[in-house]
Structure 1
Amino acid sequence: MGTQKKLAVLTYGCQMNKYSSERMAGMFQAQGYDMAERVQEADVILLNTCSVREKAEQKVYSQLGRLKGLKRKNPALIIGVAGCVAQQEGERLIQRMPFVDMVFSPQNVVKLPQLVQEVEEKRTRVMALGDNDAWYYHPYPVRRESRVQAWVGVMEGCDKFCSFCIVPYTRGRERSKPLSLVVQEVTQLAQAGYKEVTLLGQNITSYGKRSPEGGNLVQLLRAVHQVEGIVRLRFLTSHPREFSEELMATIAELPKVCEGIHLPVQSGSNAVLRRMRRGYTVEEYLRKVETLRRYLPEVGLSTDIIVGFPGERAADFAQTRALLEEVGYDSVYLFRYSPRPGTRAASLPDQVPEEVKSERFAELSALIEQMGLQKNRGYEGRCVEVLVEGPSKKKAHQLTGRTRNNKIVNFSGEDRLIGELVSVTITRGGPHSLEGELIES
C-alpha cells in the first residue's frame, strides 16, 4: 500500500459490519492512509455491504452506480466490495459492475492488504470468497468510531438456517473467536480508556462453537467481566432457542452486564414460526420472557418482527400484533419480508402481496410508536444512570448516552462528561428516546 493516500468506507447493515469496517479502516491507517472526508477525495473506496434484506442490497448497487463516474475520471481509484453482497454475488457482481476491483467476503477481511497490493501491482480484479480459518486474525489496530463504546466480534456465521435468512450462506457456519483473544482485545480497549464493550455475533448464544478453546457465552461473559476498567458489557444477537436460564442468572449476577436484551421473535403466529423454521413456539418464547423478567425486572427488551412472510394470513398477523401488546417491548425493529436468493422461503407458495405487507407494516409501526411513547413516559420523574457517549444528534449543546437497559437519553451538559457515568432525572419520554436534566455531583 502507498502512503498519504485516502480511504473511504461506506457501511451498510448490522453492527457486525460496523465492526469489520473499523477493522478495515485500521488496516489502512496502519499503512499510512488518512480517512477521506468526502468520497470524491478517496484513493480507495470500500463498500461494506448487507444482503439480509433486498432494500439494503439495492442501496449498494445504487451507490456503485454513482461511483462509476469517479472511476472514469480516476482510473487509478480502487473500488472494493466487502460483506454479504460480495459473498452472495461473487463473480456476478464484477460482471455487472466491471469497474469494481475487489470483491471479498466477511471472512476474508484479513486478506485486504494483500488484495490491494495485487490490484496496485497487477491492475487486475481480485476476489476472495468463501470461508477462511484465519477469519479472526487481525494484526492491525482497529479504528474505532467511538472513544467510549466499542464493538468486539466474537463469532461469525449461523447454523440455524431459518427459512428466510441468507446469513448461513453469506457468513458461513458458526465459528467462534478463541476466548483468550476476546479477553485480550477487551483488555486493550480498557487500557485505551473505553468504558463499554458490546460482544457481537450473528447468533452469539451459540458462542463456543468451533472454537479451538471451546467455552460458551456464560464463560465468555464471566471472563470479560473480570477486565478492569470496563464498566458496562452488552452482547448481540441472541436466538430464543438458546437463551437459557443459566444465561439469565449470569446476567443478573454480573453487575457489569447490562439489562438491555435483544431477543428476536419474528412472528406471533406458531404457523408462521414453523414455516420460518425458528425452532420454538410462541408459548415457549413467552415463558422465556417471563423467566427473564423474573431475573431482570428492569430489563429493556427489544425484538425483530417480519410482516408479510409467505402464507401469513390476517389471523397470523393479528397474533403478531397481540404478542407485541402482551410482551410490551421497549423497542421493535420491524421489517417487510423480502425474498432472499437461495433461501427456502423464497420458493414457498402464498407469497403475500406488497400492498398487504405495506398495510401491515404501517399498522404495526403505529402500534410500536404508541407503545414506545407509553413505555418511555413511565420514566418521567425517575433518576437513571447514563453512560455519556457524545454530542446529541437531536439538539446543539446537548449530550447523549444510554441507560443500562439501553434507553437513549439526551440532556444538557459539558463535553468533559463524555465517557463518564452520570445521573439524570428524566423530564420527558418520547417514542424513541428520553430527555432529562443532569444531576450535578
Structure 2
Amino acid sequence: MTIDFTMSAAQKAVQVKARKFAESVLAPLLADAEQELDLIVALAKRKPAYIEAYRLGIATAMLPAAYGGGGLSCLDFTIATEEISAVDPGFACTVLCNGLGLMPVIWYGTETQKRRFVGAATSDPNKQYLAAWTAAEPPGATKAGAHFDNPLSAAGIGLSATLRGDHYILKGRKKWSSAAGWDGMGADSQTVIVRTGSESGATRGLSAIVVERGTPGVKCSFADHEARRTTSNAIIEFDNAVVPVENLLPGTESNGDRVVNRNFACFGPVAAIAAAGVARAAYEVALRFAKRHTGHSLPLISRFDNVGYVLGEVATKIESARYFAWRAADYLDKHDHHGEIFGAMCKINVTETMFDCVFKCMQIVGVHSSDSEFSFNRHLHDAALLPIYDGGNMALQRRRVKGVLAHERFNPRAAMDDEPIYFQKHAEAAGLTAEMNMSGTQATS
C-alpha cells in the first residue's frame, strides 16, 4: 500500500477551474489595477473578477455546502489557492478572508447564526459579498499595543464590548481588518475579537462578535503607507457602536483567544501555498529567461552549471512546499480544523523558504529583474509580506509552536501518527508567566 499524492478527479477539476479563472479572468485586470494609487479604486478594478469567482463558486468555496457554500475541504481549497496566487495573491487573500471572517461562525455560532450570516454570504444576488476578519489592533490603540496573547495585563486586545440591555456597545480601534467593502464603507460582515469580560489584559475575557455593514458608530479608513496594494486592509473605528447581543458567537465567550489561534492555524496551509504560488510564478519566469537569453554572446545561460543548480534547487523547494501544504491541510481536515502547531509550522517553513526561492530567481534574471515585464517587483513584494501576514511568523506563529512543544505531555510523533494536537490555553505565551506592571517591575500577586 502506498501513500498517494495524486489528486483525485474532483481535485483536478478544482485545480483546472481555478487555473482557468486566474489566467483568463483575473490576469487581464492586473496591469490596470496595479497602476492605480488609490487603494479602493484599485480593489474595485478587480471587482469583475470577484463577481465571476462568486458565480463559479470560488469566492465561497471554503464554506459548508449545507449553508450554500462550495463545501471544499481545506486541502481542496489549498489546491485552488495555489493557482490564484500564482497570478495574484492579493486577490487570493480577498477570497481567503471570506473564510477567515465566516468560519468562526461555523465553528462557534448557533444554527440560526450560521443560516443568517453564512447564508447571506452565499446567496448575495449581486455576487459581491465580502466578509472580514477583524482581530489585530494598532500600537497604542486602546492599550499598550501588543499581540493579543501578550501576558502583560496592560497589553493585548483593548476593543471593549459592554453589555447594555439587549446590545453590546463597542468602543476602540482595530487595524488590518481584512476587508472594507468595495467602496471602503465596510465589509458586509466582519467577525471582530472584542473584550467582553471585566478582566483586563492578556487573553482573559475575549470573545467574537459579528458586526454587520451599516452598523452606526463604525467607520473605516486606510493607511496611506499600506504596503499591500491589492487588498483593502482597513483601520476600523468603533465609536460606541451598537451591536445586537444575538450577534455574539456563544461558543467564543471568554474564549476569543482560541478563535484567533484556530483561525490562523486553519488557514496556515493556505498562506503557505499562496507563497508557493508566488515562487512558482517567479521560477517559471526565471526558467524561461534562462532558456532564451545569453550573457553577451555566450551560450544560453541555462547551460551554465550554476544556473541549472539554482533552478533545480528552487524547483525542489517548491515541490516540497506544495506537499507540506497539502499534508498540513489534510491533517486539519481530519481533525476538525484543529492542529494549531501543524498549521503554524507549515506557514513558517513554507513562506520563509519561498521568499528565498523568489530571491534566487531574481539572481538568475540578474539586472533585468528590475524590468516590469518580469514582474519581480510584485513577486518579491508578495513573497516578503506573506511571512508577516495571517499571524506573523516571528510572533504569533512561532509562539504557538513553542507553546505546544513546551507542554510536558506533548507527543513529538503525533503529527506523523495522525493523532490530534489540540492547542490549550496553557500553551499561550508559554514561559512568559510573570506579569509586569506598567512601570516594568514584576507583580507581586
Supply the structure label, taken from 1, 2, corresponding to relative contact order in percent (Cα under 8 Å, 6 or more apart) with the calculated value 14. 2
Taking helix-only ellipticity at 222 nm (-39500 (n - 2.57) for each DSSP H run of 4 or more, over all residues; to 500) from the coordinates of each of 1, 2, which one would give -10500? 1
Upon calculation of distance in nm of label points 7 Å out along Cα→Cβ at positions 70 and 190 from the atomic coordinates, which of the structures 1, 2 produces 2.5? 2
To which of 1, 2 does the computed value 3.9 (distance in nm of label points 7 Å out along Cα→Cβ at positions 134 and 318) belong? 2
For which of 1, 2 does FRET efficiency 1/(1 + (r/R0)^6) of positions 86 and 238 (r between Cβ atoms, R0 = 30 Å, to 0.05), calculated from the coordinates, equal 0.20? 2
Label whose coordinates, when FRET efficiency 1/(1 + (r/R0)^6) of positions 118 and 246 (r between Cβ atoms, R0 = 25 Å, to 0.05) is calculated, return 0.95 (choices 1, 2): 2
Using the calculated result 1.8 for distance in nm of label points 7 Å out along Cα→Cβ at positions 278 and 398, pick out the matching structure from 1, 2. 2
Given structures 1, 2, which gives the highest value for mean count of other Cβ atoms within 10 Å over residues 110-117? 1
Once Cα Rg over 2.2 N^0.38 Å, for residues 62-309 alone is calculated for all of 1, 2, which comes out largest? 2
Assign the value 11.4, 33, calculated as Rg and Dmax of the Cα atoms in Å, for residues 38-77 alone, to the correct structure from 1, 2. 1
Structure (1, 2) behind the derived value 36, 25, 22 of semi-axes √(5λ) of the Cα gyration tensor in Å: 2
The value 5.0 for distance in nm of label points 7 Å out along Cα→Cβ at positions 126 and 414, derived from one of 1, 2, belongs to structure 1
Label whose coordinates, when FRET efficiency 1/(1 + (r/R0)^6) of positions 22 and 94 (r between Cβ atoms, R0 = 30 Å, to 0.05) is calculated, return 0.70 (choices 1, 2): 1
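Any read-out appearing in this document is the output of simple, stated calculations on the displayed coordinates, not a laboratory observation. Not measured: the values here are computed from a predicted model. Cβ atoms are built from the backbone, for glycine too; each structure is taken alone.
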